[in-house]
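Read-outs: derived from the displayed coordinates by stated rules, not from any lab. Computed from a predicted structure; not experimentally measured. Cβ atoms are built from the backbone, for glycine too; each structure is taken alone.
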Structure I
């Protein structure tokens, strides 16, 4: 679906992106993860053709973005990080404008705009000025223009940033449905909200691809893999937790008093022992979660390894 080979982008004498190679198949949702300044947005802009590579190739459905740019751009949609804004145009006006650019006319244009607006829950605000909308709605308008022409490849830049929890849930459901129709690449530094919708993650640091693996594989390398997070109404006996078999350490959550994460030694399952201790002590537990591993740990650790 998309193949990137030895992609390099220079700014002056400095490499912003260096020998980046990557591919994604149809019906795959890939997270392009990295810390601020890693090069994620630059990669998306290179794929979209808004900037040109210094060297290397990008092929989308077999079309090279340099030699067959029109065909390649027809195959993709791009949701920009800041969403869409316009001082006077309405949501409907922007979607009609994009539909015109995509070559839709007459009844087909009305149908595409209507179906896309319905899918993104934009029908109630079609006649509203875009600049009067909330951040969440602006993001939906930006998503609508990106999928209006049913692309084969969808690029999303920081799509969950600033969204409320309920908006993130709707976004996840939308991406899961879109992945059944197209390849989705999500660039983000917010990894946790995307962990259950991305099938793979490509991790970038300093313009280099430093890891490309499934989400479970990356999570298993986190120090929080198989950790247990416990929240209680009353203070817990941390010493009693610390001396349980297989416990590697305890982290207190200073933002949530009464919440601790009990870390597991590699290869140890500590949940049964913690459950037994809770029952024995009669602790009043409000939540108990077995951690799959935290992607922020993994990305941060890998990024440090390549820092100059």
Structure II
């Protein structure tokens, strides 16, 4: 059931992005941009946004620009992460990475272009939401994408390789690298729903916890998943000396930690009752997709 919803939501976002890019001035970067953002991937972040929108009775039309922007940011980060100067991965989503297909220079520029496209999609005059809300959303996306978010997390991830780091340090790194974009997903919904600052803070924290759970799931897949399921080589974290919670505490303890985190997230969603069912189902899927 959840897999069908993910596919359906993914198609909606792909359609939006294809139509949006069609209206853009033609350039030789369009194809590598499409290759990076449209083909493949579950687009779980978009589903999380749609799920959270249900809690506050928000129409998907009000959320789709946010979803598309998030997928652009996420895809830009993956294109750059795969580069030889970073994680040096040649396979992504079961096909050659963008830099393998189009060359390193085009991959860097396509990633940069997706990063800026994300802000254009939200700032678009046809995305008719209150300008103050739009500014707040744009500022949050910038905070979660740059050195205080994804980029800063990737920098720490690279710096932590082959070094002994504490539980606190690894969690802080993973909350930046993966958690901050999930933070934005829920925060942006809170902004659109005109929640107060306390509720938006609650949503931000919840988003980071979901992001951490997602990172756990990725790490578990790297250890015990199949190459076909993951869509890229497995057991690479250990080979590269990545600082993961599995390497720090062992698989079983890490799984227990992740399972408790999942329960904590689901407990927090209980206050929203039936309206949070879809989001709760997605949370369960995130950890359960490993087995």
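Worth pointing out:
- Structure from which -22500 was derived, helix-only ellipticity at 222 nm (-39500 (n - 2.57) for each DSSP H run of 4 or more, over all residues; to 500), options I, II: II
- Read-out Rg and Dmax of the Cα atoms in Å, computed value 22.7, 72, structure in I, II: I
- Origin of the derived value 2.2 (distance in nm of label points 7 Å out along Cα→Cβ at positions 61 and 109; candidates I, II): I
- For 61, 37, 29 (Cα extents along the principal axes in Å, for residues 117-268 alone, calculated) the corresponding structure among I, II: I
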